[in-house]
Each structure stands twice: as C-alpha cells, then as structure tokens.
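Each in structure tokens, the structures are laid out below.
Throughout, read-outs are computed from the coordinates displayed, never taken from laboratory work. What you see is a predicted model, and the numbers here were worked out from it, not measured in a lab. Cβ atoms are built from the backbone, for glycine too; each structure is taken alone.
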Structure 1
Amino acid sequence: MDGASFVDFAGYENCVKLENETTVVILGPHAGGRILSYTLNGKESLFRNAAQDGWMASNDANPVNVSAGRFDIGPEHTIPKHPKLWRGPWQIEITGPRQARMVSVEDDATGVQLTRDFTLSNDDSHLSVTQTIHNISNEIKHWCHWSRTLAQGHGICLIPLTPNSRFPKNYVMYGPGSVINFKPNDPNLRTRDGFLEIIGPPEHAKLGMDSHAGWFAYLMRNDVLFVKRYKTYPDRAYNEMAALTISIWYKDDEVCELEPIGPKENITPGQSTRFTEDWWLLPHPFPADGTDVDLNAVTDLVEHSAQ
C-alpha cells in the first residue's frame, strides 16, 4: 500500500510505518496502541523510553508506564483503572494509502472498546488521529477523550488564550498532593501577547488550562514546532476535576506531555463517539536565549501551515 508498510521497530515486530517524503510515523499495537515515532526530516518529536523497547504486558509481570505517543480516556480521577486499554495488546491493520487502524480488546472495567484511526498527509507532516469510544456495556458511559502524548523535553509550550478563563492565572497547578492551586505563582509560566508560555519545568509537573482556541504548540530544541489542533465545545460540560480542555505535564526538563482533553460524552449502550486531533511538525528556530519565542511568527506559521 502506498506509504504504508509493516516494519520492525524498537524491539517490536509488525509495527506499521506511514511515510511521505518528509515525515515518518511508526505505530505500535503491542503495548497500548501507541505512536512510537513521529519525525520530520529525521528529527524526532516524541519521547520514547528506550529501556522499554520490546516491552509487552504478556511477558513481564511488572507493569510500566508506557511512553511515546499515548492516548487514553478519562476523566482521570473517576474512571476505573483500565490496564488492558492502557498497556495491553491491540490489533493493527493498514486501511489505505498512509492509513492505519488500531483496535483494543473489549474492556470490562470501563465498558468500552477503543478504535484509533491514523492518516498521514500525502505531502506534509499532517497526521490525523481519531479515537472512537464504543460502548459495549448495557449502561450509559460518561467518558472523555484524553490524549497523553510524551514529547521531547527542554522545550517551550505555547497556548493561545481565550477570553473569560475561569482561572485567575489562565491555568491551574496540581499539587502538592491532591491540591489544585488556582492562583499559582511559578517563574517558568508567564502570559505574554495573548499566550500562556511554559518555558521550563514548573514547581509541580501537572498543569491545566481551559482555553478554547482549539490548538496549542510545543517548540523543541531541535527546531521543530509540534502543533496540535482539535475541536473545543464551550457550551458543553468537561468532566476533568477542573473542567480542563488542556493538560500539560512537564517533568524535570526530560519530557513534556501534551494533552488535549475532550468534553464529557454520554454514550448509550451500543453507541459510539469520536474525537479527532490533527498534528503537524513544522520547522521553526528555537530561540537563542532559550525563552523568547517570536509569538507572531508562530501564529503566522500555524495559520498558514497547520490548517
């Protein structure tokens, strides 16, 4: 199939490779239905823990927190644990030119089965990812889409703000413990020219935002801008603890987790709901001083190259 093939990668057999002239995506169904690699001209955007290469739940009684391009369902603190979906084996197939699908097992803990469809553009880095939640139970399920992509560390996260945030600082910080701090004061977060910028690891790693701009970006030190676009729904309920549309988990300058969050879904038995993220990798210089990104240039780049 054009631009789609089976390959071995990172200790796994029968991964799927989607590729065009500039971009390569490697999909791994063996431990959680993940994207193992997403590169632009050979530059990697994802953080993959090489110590986990080849790991599968079936051959190791010690569970790991899988890395790279992860996806999940939430809300985080009220959904039952679901290791079969999170780190168990999935099925994978090539569905068309530069297209593939991964399907989970039926999960009794959550009452759902998940499908993830991936399409890589013919001529640029645009990767469309759609997660479908199918209710296999006999009762309504109130879950949401939750993306948990681990990107390379040491970068700068750029979140365009929208009016009327519920948060005085345009974000909340989780921690210490179960505290959600709605008035944090952290030197590595600042508001500038309509953006919330995360320029380094905060005091506590987990952050949350309620922006409805429908995109954010992460600028990495390899001069690649990772852009995510997705729909938001200002008139719908979001069922994370602080009704978040975005969460960022920035840990010790090693890794930054980029997390669009979908609205609360009320999925009746036998029905499905889906959420799509659109990703791009775009060339953009990392600032020489390590902090001051040209925000106008980023906005222009996203508007012209990530639509």
Structure 2
Amino acid sequence: MNVLSVEHLTYTYSVGTPFEHIAVEDVSFDIEKGDFIGIIGHTGSGKSTLLQMLNGLLKPTKGIVKLYDNDIWEKPKEIRKIRFNIGLVFQYPEYQLFEETVYKDIAFGPTNMGLSEDKIKESVINAAKFVSLPLEYMDKSPFDLSGGEKRRAAIAGVVAMDPDILILDEPTAGLDPIGRDVLLSQICSYHKQRGNTVILVSHSMEDVARVCDKVLVMNKSKMIMFDTTKKVFSREDELNSIGLRVPQVTHITDKLIDNGIKLDKGILTVEEAVEQITERLKKEGKL
C-alpha cells in the first residue's frame, strides 16, 4: 500500500524574475507504508525543497503529492493537518527549540493537535523514552541541554505527534561518532516499533547503507535513481560520475571482486563483509 505518492513534482523559485530557478523538476515516485527511505545528493540537488513539498511547507509549482491517494493540497486551509501526519525534522532542529521547558517543547505538536492533557502527557513521555531523553529533564529549559540532548528533544517533539511518515533532514549533522550511532539506533528502534514510514536525508553513505531499505538519488533538481539500497550502491561508476561515493566497505569489497575474490556485489556494511569473507575462507580451507 502506497502511503505517499509523488507525481511529476516540480518547484521553481522566484518565478517570472531574473532569479527564476528550478529546484525540483518532474520527480515521480511511490513510497509504501513501513518503508525506510534514504535520500542522497549534493547540496543544491533539490533534496530540502523536495522534503518541504512532501510536508506541505511548499506548494508545488507543478505536480501532486498524495497521502493515501489524497492530494495534500486538495483543501489548502487544512494543510496544517497534513503536517501532523507527515512530520518533518529540519537539519539542526535544536535551533527550533523555543519553549520554557523541555516538556512544553515536546508537547507543542500534540497540543496543537487538540489532544487531551492525559494524551499529551502520554505522548510526551513516550517520545522522550524513544529518544532516550531522561524524564527528569522535562522541567529543564531546553537551552540547558547539551547539543546531542537538544537534538533528541527536537526530534521527540515531532515523534510525539506520532506521524504516519517521519522525515529527517540530516539528523546526525554535527554530532560526534558516538552521538551519531546512538541517534541512528534510536531512529531504527522507532521505525521498528511503530512500523511507520521513515525518510532520512544524509550525506553519510555509511549511515544510509546501514539503516535504509531503499535509496532515492537527486542530482541537479532531478531524481536519477530510486531502488533498493543494494542496487543503488551497486552502481558505483554512475554515482561517481555525479560526485557521489558508495560506502567505503562497498568500494573495497567491489575491488576485491574485480580481483577475482568471489563475494556478493553491493556489500553495505563491515559486518556483512566480515561474514562473507569468513565464509569464503572457510570454503577454501583457509580458516
């Protein structure tokens, strides 16, 4: 079942002026319920503009975004309701914190949804637990938190609305390796437990390879690939031609394959590489 469908989506900035610029051009794809999608592409390729159209923050110049087969702009006055179902976490979301306490910040979305006080409290607590934010922090000012904690609090504010689709724009940007791994693990746990759809934009090919089922590639405002993660990262030459790289472990194992080592094409993680190489050595009696 398609939870989100995009048909011939185009967005042009500054139409009719000397600064007219097409940011997204004729993009079409379908996303099924429960998919974990990665979106990759250089800065300026159209990723952020695409996300804002999916969420209803930008109205397409041309084309349609459908949520469960319904055009999200069919009733423009109700577009805010779409954002309860398609939650968007911006890059550096901690800059969006503004309430007096962490609790109020996380509760902002559920409150605007018109939920009861009991339901709001339940949503806030569950969201805080999902991102491993201690409940004793709820009465703190969000500005007293560390950088990583602010990031988790901001993400919890979107998670608390329990959207059908969670969109994350570079959620690990600026975090140290441990903080990045922790946050990615929490996002994966959220996806697994809720069974909803997650869309992750990242410049880290390793992160995308590790967690995403499918990958959408943007280049110069156009979608040039949309397939399973393994198939996309098996097209190393094409990705290199537009200045993108495959995960390092994929590049190394592909070189081993080119030199006669029998491994599967498109290995995505170190764990997968170790497993296959160990299996191969055992078969050859070298281990």
Structure 3
Amino acid sequence: MAKTILGIIGGSGIYDIDGLEEARWTTVQGPWGAPSDAILTGTLNGVQMAFLPRHGRGHVHSPTTVPYRANIDALKRLGVTDVIAVSACGSFRETMAPGDFVIVDQFIDRTFAREKSFFGQGFVAHVSVAHPTCPRLGDACETAARGAGITVHRGGTYLAMEGPQFSTLAESRMYREAWGADVIGMTNMPEAKLAREAELCYASVAMVTDYDSWHPQHGEVDVAQIIATLMGNADKGREMVRRLPDLLGADRTPCPHGCDRALDNAILTAPDARDPDLIARLDAVAGRVL
C-alpha cells in the first residue's frame, strides 16, 4: 500500500505550519526553475508533510511571478501524493462572509500572463479539468475546518484573475451577477491545472478576507482590513491543517476519482516524435507514464 505524503501550499499569511516532527527546510532543484521557496518537510501525526509558501517567506512573489510549474514539480519530486492549497480570497456572496472558508470545486480562469502547462510542442497532452478538485480531499478539508470551529461552505466557483490590482466595480459585478462566481482570488490558476497534469489530487480552501468591490455597504477593497482578517484566517488555516493527517491517514489507496491517473489517455504525441529534452523535464511530473 502506498503512503500518503501531504503537500500544503500556503497562501497569503501562511508561511509555515506548526507541530512538525523532524522539521527541516529542503531545497529542491528541478528543470522548471526554482520554486517559490525551500519546502518545509517533516511528519505530523504519523503522516509525511511538505509545506510550500506560495509567495515565499516574506511574501516576495506576486500572483503573476509565482513559479507555478516549479512549485508543482518540486512537490512531485518529494513524493507528494495530495495537495491542499490554502489561499486568501474575496467573496461575491453575502453568505460567504470575511473569516469564512470555502471549499472550492470549480474555477473560471482569467489569468493571461502565466505558463499553464508542463506540456507543449514536441510532447502534447490534454488532461480533463472538468472537475478540477478532488472530492476526497475536499471532504477531509471540510471535516477538519468544522472540527476547528470554522464556518465553512462546501462548493463554490473561484474566479482567478491576473492581478495584482483588485477588480474594478464593473468587473466585480460581472463576475458575481453574470458569471455566477462565488469567490475571487489570484493564485489557484494555473496551479490546479498543473496539479492535474502532475497526477496530484488537489483541493482548494479559499479563506474569505473581504467582499471585493461589489458590496454596497463595504465599498472598495481596503488592504488594512484585509490584512487584519488575513491574520485571523491564517491561525484558523493552521488549525485546519493540523487536523488533516488524522483524517487522511498514513496509508493511501488509489484516488477513487482518478486524479492520480489523469495522464492515462492524455498523451497524443507518437513516441518517435516526442521531444527528448521535454521528456527529460517531465521525469517527475509524468514519470509514471513515460
């Protein structure tokens, strides 16, 4: 039976996790460049853990400059099997209030300045992201959040914008009213797509900090207020993470939803036409099928 290695990608306000045994920061080298930071590894309640601060310690990467491919590749090289991404977001729903968590299950990708795939010319592959998050991991996140006393909403559509600026009022109203998005953030795309290409189960926990700019009683986004809410959310996020190892367990069976077999029928390029240099770069991401 395989072993669970749980990867946590921490968003704004979450730059480490508490309670790891044999904790150490590990530098991972890969063919897609350097990840956002070294990765904090250790064990928590008998489960191996790997924590990556998405923006780097000190928050040095903007949403656009986060090295998403290097991050996912680095986690894969460490043997990570499951990834839970924690990130700050704005809310388009009155019921999803600042301080609440949302277990995201759909995305609208409006980013445009980022590399979105490990594959390309010389090695073409198409994975399905119709259901971009793993329900099994979502169940664990929901249970952990409720156990920590967090108000959590199961299911929601995350609008991923490029940033770093926040939305205009017109954009905020369009995303909410015409497009039906529930929350808005800047970092879960292309992260979720890349995790699927790397055959990693992926769940997204969006921590609400504000109502974006659509809300008539809240007006434009206030950064000082966001930071205050962010700090409280970070404490709650760490408590949620602390509960996850007991829920997922150290032993791992194949994903019932097929996340860890996403490349089974995805590769289109004939073996004799594949670019050897690109194949070499895919040794961790696609090693199972190469």
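At-a-glance table
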item	result
If helix-only ellipticity at 222 nm (-39500 (n - 2.57) for each DSSP H run of 4 or more, over all residues; to 500) is computed and equals -7000, the structure in 1, 2, 3	3
Source structure (of 1, 2, 3) for Cα extents along the principal axes in Å, computed value 61, 41, 35	3
Label whose coordinates, when relative contact order in percent (Cα under 8 Å, 6 or more apart) is calculated, return 27 (choices 1, 2, 3)	3
Which of 1, 2, 3 leads on mean count of other Cβ atoms within 10 Å over residues 150-157, largest value	2
